[in-house]
Structure I
Amino acid sequence: MSAARAWDPLGHMLTMEIASGELTPATRDAVDKAIARFSVNEKPDAPYDLVTAACWMDDARARTKEFNEWHYVNLPFVRDGLPIPEGSRAAPNVIWGIEQCVAILEGKVEEPGIDRDMALMILLHLAGDIQQPLHATNRDDMGGNKVAVGNLKDEQSDLIFSRGGNLHFFWDSAYRRVFRDGDASVEFAAPLYPRQTPVAGHQKARDLVVSAAEKIRAEFPAASLAGASGGDARAWALESHVLGYDFAYAKLPDAAEGLPVALTGEYVEGARGIAGRQIALAGYRIANLLNRLFDPSRK
C-alpha cells in the first residue's frame with residue numbers, strides 16, 4: 001500500500017473533538033501541556049491544540065517520508081480466521097506504531113528521535129488512521145489507491161475529477177460524502193488554506209468540526225457502540241479489515257475493464273454510515289486510551 005492519508009484533516013479533527021468530551025480533567029491538562037511543549041519545539045505556523053494535533057503526522061509529510069509506513073497495515077485479503085502478519089511488532093505499520101507509542105508514553109521503551117510528546121502526537125493520528133477500513137485492507141491495489149472512481153466531485157471547485165479520484169480518497173472523506181445528481185459529492189467542504197500554513201488552516205475549520213462532531217456523537221453515542229471503551233491496536237485493525245472486506249470492496253459496483261467505477265447512491269450512503277461510526281469509535285477509543293495513560297486514577 002502506498003503512503004496514503006486515512007481520514008482527511010477534518011476527519012482527524014473530528015475524532016479529537018469527540019475524544020475531547022470524554023477526557024478527565026487530569027488527562028486534558030497533561031495532554032494540553034504536552035501538545036504545547038511539542039508546538040514550541042516544532043515551531044509550526046500556529047500552535048497545535050488538542051483537536052488540530054491529530055493532523056500533525058499528515059502535515060509533516062510535506063517535509064519527510066519518515067513515517068509513511070506507520071499509517072496502515074497490509075493484512076491478507078481474507079474474511080475468516082484472519083491472521084495478524086508475523087513481525088507486526090517489528091516492522092513499521094499502524095499496529096506497530098500504536099503499540100510503540102503507547103510503550104514510549106508508559107516509559108517501557110525508547111525510540112531514537114521520538115520523545116514522549118512526539119509519541120503522543122503520533123498516537124493521536126494513528127489511533128484514528130487504524131479505524132479507516134482501507135488502512136487495514138489491501139486487495140493488491142494499495143488500499144484502494146489503484147481503484148479509479150469516476151464520479152467523485154472536487155469539494156472546492158465542484159468539478160468532476162479528471163484524474164486522481166480513487167477509492168481510498170473517497171473513504172478518507174466518506175463520513176461527509178453524499179450522493180447528489182449522480183455524483184459522490186460532499187455535504188460540507190474544508191476551508192482552503194496555503195500548504196505552508198496548515199495549522200492555521202485547520203483552525204479555520206474549528207466551528208465546522210464542532211458542528212459535525214455533535215451530529216456524529218448524537219448518531220453514535222458511546223453507549224450504543226460495542227468496543228467503544230476497549231480493545232487494542234490489533235483488535236481495531238481486524239475490525240477495520242472486516243469492514244473493508246465486507247463492504248468497501250464487496251459492495252463496490254462493477255466497472256468495465258480499464259474504466260473507473262461509478263459509485264452508487266447505496267454505496268455512498270452505506271459508506272457514510274460506516275465512516276461516521278468509525279470516527280465516533282476512534283474518538284471514544286482515543287479518549288479511553290489517553291485517560292489510561294495520563295490519569296493516575298484510571299490506571
Structure II
Amino acid sequence: MKRRAFIRNLAVATTLPLLGAPMRAGAAETASPPGKLRVLSCNVRVDLAPDTRTGNGWAHRRELCGDVIASRKADLIGFQEVHPAHLSYLSERLKEFEVFALYNPGKTPLPSNAIFFRRDKFKLVSSGGFWLSETPHVAGSKSWGTANCRFANWVELTERNTGKPLRFWNTHLDHVSQAARENAARLLVEAGSPFPENLAQILTGDMNAASNNIAIQKLKESGWKDTYEAVHGPKDPGFTAHGFLGVNAPAKRPDGSEKSRIDWIFTRGPLKATGAEVIRDAKEGRYPSDHFFMLADLTF
C-alpha cells in the first residue's frame with residue numbers, strides 16, 4: 001500500500017482499544033452553549049525527582065494544576081506528559097469529562113497523551129491514534145533520531161445538541177530531533193488532510209517548535225490555522241516553556257535569541273477562533289507546570 005493511502009486509512013479507521021480506552025468519571029457542570037467550544041492544551045510535566053526536591057513535583061502542584069484547569073471550564077482538553085498519577089488525579093478532579101489516553105507499550109505502559117471531552121456535550125463515535133515514525137502502525141516505534149516514542153491520538157465526536165461532527169487530535173513532538181519534528185508534522189498533515197473541508201478538526205500539542213520552525217510551517221501550509229494568531233495577529237506571545245520560573249524565566253536563550261511559544265492549538269474546517277489566551281496563572285510563586293497552558297474559544 002502506498003504511504004499516503006496507508007496514512008489516509010489509518011486516520012479514518014484506526015481504533016486502539018488495547019492501547020487506549022475511554023474512562024468514566026462523574027457528574028458535570030454546564031458546558032459551553034451549542035456550537036461553541038472552549039479548548040485547552042496542557043503539558044502537565046512528568047513527575048521527576050529533581051522537581052520533587054525543588055517543590056515542583058506532581059504531589060506539590062497537582063491541586064493547583066487542577067484548580068487552574070477547572071477554572072477555565074473547558075469542553076475539550078489535550079494533555080501531554082500525562083502519566084498514571086496525573087491521569088488518576090485529573091480524571092477524579094475533572095469528573096465531567098470522559099478520557100481517552102493512548103499508551104506507549106512496555107513493562108508498565110504509560111499514557112503520554114490524553115484527551116478529555118465533556119460527556120454532557122459530546123458523544124464518542126470512535127478513537128485511536130498512530131506513532132510518529134516510519135512505521136506508524138507499530139506501537140512504540142521510533143524514527144528520525146527521536147529521543148522518545150512519539151504519537152498522536154484522536155477522538156471522533158458529535159456535539160449532542162446539534163449533531164455537528166468533530167475530530168480532535170492531540171500530540172507531542174520530539175524535543176531533540178528536528179528531522180523527527182518535520183516528519184511528524186508531515187504525518188499529521190497526511191492524517192488530517194483527507195477529511196472533507198466541512199469537518200471541524202482541532203489539533204493540540206506541545207510541538208517543541210516555534211512559529212518559524214519548518215514543522216509549524218508545514219502544518220500551516222496544509223491548512224491548519226493557529227487559533228492564537230487568528231485572534232491576536234502574527235506577533236509571538238512569548239515563551240510557553242518556562243521551567244517552573246513562570247513570568248520570571250529568561251526571555252532569551254544563552255545565544256541571545258528570543259524564546260518563543262512551543263504549545264499550540266490549531267483548527268481546520270468550519271471553526272472560527274473568537275478568543276485565545278496563554279494561561280500564566282500562579283499561586284504564591286508556584287506554577288501548575290513547567291509550561292504555560294494554551295486556551296482557545298471556537299465557534300462552529
Structure III
Amino acid sequence: MQDKTILITGGNDGIGRATAQALAQKGATVILACRNQGKGQAAREAMQKETGNDRIDLIPLDLSDFSKIKTAADVFRKRYDKLDVLINNAAAFTSTLQKTAQGFEMQFGVNHLGHFLFTNLLLEPLKAAATPRVLTVSSSAHYNGKIDFGNLRGEKGNYSGWPAYSQSKLANLIFAREFAKQHPDIVSNALHPGVVATRFGNKDTNWFISLAWNIMKLGMVSPEKGAKTSVYLASAPEAGEFTGQYFNDKQQKKRGNPLSRDEELARKLWDYSLEQTERYFLI
C-alpha cells in the first residue's frame with residue numbers, strides 16, 4: 001500500500017481512526033478529513049508515533065456545510081494529484097431535530113448529502129488513480145430505512161433520531177450502488193462495520209439514548225474489529241473485483257434492503273442530491 005493515497009472522513013475517532021491506523025501501518029499515505037482540528041491533530045500525531053508512518057495528513061472537513069465541503073475538496077486537490085481510496089466513514093446521529101447549514105435534517109445532510117458532494121468533487125483525483133475505490137460506511141440499520149422525500153428538511157413533526165438515521169444509512173447504500181453504475185471505472189461498495197463500542201450514541205443525544213448506548217456498549221465489538229471490513233475493501237486485491245455491493249462486518253457480500261436495489265428510487269435520490277448540491281460544483 002506504500003504507493004496508495006487514502007482519504008478517510010471522520011478519521012480521528014472511533015472506527016475511522018482504527019481504519020486509518022490499520023492502513024497507515026500498511027504504509028499508505030493517509031489523510032484524515034475531520035471537523036475538529038484539535039482532535040484531528042492529536043490523532044495524527046499519535047498515529048504517526050504508533051505506526052512509524054509520517055505520511056499522515058489532516059484536512060478540515062465539516063460535512064454539515066456544503067461550502068466547507070467544497071473548500072476541503074479544493075485543499076485535497078491542491079496537495080495531491082490522485083486519490084486511490086476514499087472512505088466515506090463519518091456519520092452524525094442526533095436524537096433531536098438539528099439542521100445543516102443548508103437547512104437539511106442533520107443526519108440526511110451529513111451522512112448522505114455531505115458525502116455525495118464530497119465524493120463527486122473528488123472525481124478528478126479518483127479517476128487519476130490506477131484502480132480507484134470508494135467505500136461508504138452504511139449500517140444494518142438501513143434495513144429499517146425508507147426515503148421520505150417530503151421530510152428531508154425535517155418538515156414533519158414528531159422527529160425521531162433512529163428512523164432518520166436508518167433513512168440516511170439506506171441513502172448511503174443507494175448512493176454506493178448508483179455511483180458504481182454512474183462510474184464503472186471506479187469501484188464503489190458499501191459496508192456495515194458491526195455494532196461498535198464508540199462514542200457515537202453519546203453525541204447530540206438525550207440522556208435516555210446515551211444511557212442505553214452505554215449499557216449496549218458492553219456487548220459491542222471494538223473499533224479495531226469494526227474497521228476490518230473497511231480495511232479489507234480498501235486494501236485487499238480481490239476486493240477490487242466487486243462493485244456496487246454491500247458487505248457485512250465479516251467481509252461477506254449481503255443483499256441489502258430491497259429498496260437499495262430499486263433503480264427508480266436510486267435515480268430519484270441521485271437527481272435530488274445533484275439538484276441540491278450542483279451549485280457547489282461551479283464555485
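Laboratory data are not the source of any read-out in this text; all were calculated from the coordinates shown. Just so it is clear, the model here is predicted, and its values are computed rather than measured. Cβ atoms are built from the backbone, for glycine too; each structure is taken alone.
Match the computed value 16.2 of Kirkwood radius over Cα pairs in Å, for residues 142-269 alone to one of the structures I, II, III, and report its label.
Answer for the origin of the read-out: III.
With FRET efficiency 1/(1 + (r/R0)^6) of positions 54 and 190 (r between Cβ atoms, R0 = 35 Å, to 0.05) derived from the coordinates and found to be 1.00, which of I, II, III does the value describe?
I
Tell me which structure, out of I, II, III, gives 2.9 once distance in nm of label points 7 Å out along Cα→Cβ at positions 246 and 262 is calculated.
The structure behind it is I.
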